[in-house]
Structure I
Amino acid sequence: MEQPLVTVVIPVYNAAPDLARCIESVRRQSYRNLEIILVNDGSKDASGPICHMYGRIDPRVHIIEQENAGVSAARNTGIAAAHGKYLQFVDSDDYLAPDATATLLSCAERAGADLVIAHYYRVDGGKKTAHGFLKRRDVMDQREFARELMDEPASFYYGVLWNKLYRTALIRDNGIQCREELNWSEDFLFNLEYIRYAHRFCAVTKPIYYYVSNEKSITHTQIDFVSVVRTKSKLFTYYKSLYESLELYEKFKPQIYKYLVATAEHS
């Protein structure tokens, strides 16, 4: 198999307690042809020195310093700097399974897929549970993938960036970015826009990512009912538009509207 470069983007903000675990899990991937971009988003703790330490010991690690602008801005910075054929995202308090990149990449190259989606583990204290929905092994087109998405539109599985592999050129050519004005579900909107331009989708059922539940995260501390309703109403416009463009809206209208009342699998 060809050894294409995969860029892993890690936004970093005051992540010192967990950062080394995260970076080490990426550096120790069984797939070695990686570009690892650490975007230090104005951290006030020891995150910056930790990033630069890894930059000195591993030539694959590149550090970008910026004033604090939020996770979406940090991801956009990483996307703009990426040289890889593929893009993978990791959050700084989470970590990867040793063969995460190899698993995603093998599927992408074998299927010619624009998007690969994988199961993941949720880590809550000493408890670890596997999560995911798609068990199909075939290649899906836009309409097939969109029909699957309808069943669990508010789930982490479909909404987040970190259990997926993306084609960098598809993102760049279509100007897809994380919306910096949103502090919740910005990744879901990114995925909705990406699906518009992607043509081939595949899934792997093997969990490749460890999502660590964090009670101090924005989702737990800054999102209330009013914010959820306001944001979901805004996102529904894009969600509905996707299904209209695929000529699925009229046929599945009741199911599509369920997004407004659906709750995230892990909120």
Structure II
Amino acid sequence: MNQLEELKQILKGYQKVAIAYSGGCDSHFLYSVACDTLGKDHVLAILCVGLMMSKEDVKSARALLQDGQYEVIDIDVLSIDSFRYNRKDRCYHCKKMIMSQVIKKAREKGFHYVLDGMNHDDLQVYRPGRKACEELGILSPLTIMDKQTIRQYSKECNIETYQKPANACLATRFPYDTYLSEEKLAKVDRIESLLHDFQVNHVRCRVHENLVRIEAEKKDFVKIINHPTLIDQIKEEGFEYVTLDLSGISSGRFDK
């Protein structure tokens, strides 16, 4: 039995599931396989929307779910002290609040098993939110697979997100212990959206006070360098300096 068949057997054991959904490669793969295995009537996607997500990601997630059943929950992340002050344990407290809301909504709709898209690779890195999910009883069936395997199965199953770049909460663009506001998060969102317009699709804009440091794939460096107006547009967001990180893109940079 391969890992995809193993996943399907796990899902059949649940019979009916709610999925904490972001529209990323992992959660959409899980959602698609669940719908194929259990039927759409037995799968509920729950999308939590707030300042931690880019507007592009929200729009994309809604589009991917248009043919299934889903619920949207608005989350006020700035009401969480650890999020607002970007503490080291921010993700734990934020995830605890979000997943509690997901569980509540799932129960209201008659779904008693709540799943997330955590994969095997996530077990190897700093993920304080994982503890919150464990405490709440969230199930993570994708931990039998690593990211590469999920992408490969997604491609084989014609799931459109197989090449979608990984993204993360917008709070990760700021050093820990930085006070976060709606304005700061919106600036990062706008800058990354601008870079996407220039076909720089896998990107992080890390903010260091009046400097913004762009992390991108090295193959995309020339796209950034050859567009001086792009730098001017970024500076219009209130930054004095714009720099390109020559080491490329890296997840969890502020955890290192």
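Descriptive notes on the structure:
- Origin of the value 0.90, where FRET efficiency 1/(1 + (r/R0)^6) of positions 5 and 125 (r between Cβ atoms, R0 = 41 Å, to 0.05) was derived from one of I, II: II
- In this comparison of I, II, the computed figure 2.4 for distance in nm of label points 7 Å out along Cα→Cβ at positions 109 and 197 is attributed to I.
- Per distance in nm of label points 7 Å out along Cα→Cβ at positions 69 and 157, the highest-valued of structures I, II: I
- Each of I, II could give FRET efficiency 1/(1 + (r/R0)^6) of positions 141 and 245 (r between Cβ atoms, R0 = 30 Å, to 0.05), but the derived value 1.00 comes from I.
- Set I, II, criterion volume of the Cα convex hull per residue in Å³, for residues 77-236 alone: the highest-scoring structure is II.
Every number in this text was worked out from the coordinates using simple rules, so none of it is lab data. Every value quoted in this text rests on a predicted model; they were computed, and no experiment measured them. Cβ atoms are built from the backbone, for glycine too; each structure is taken alone.
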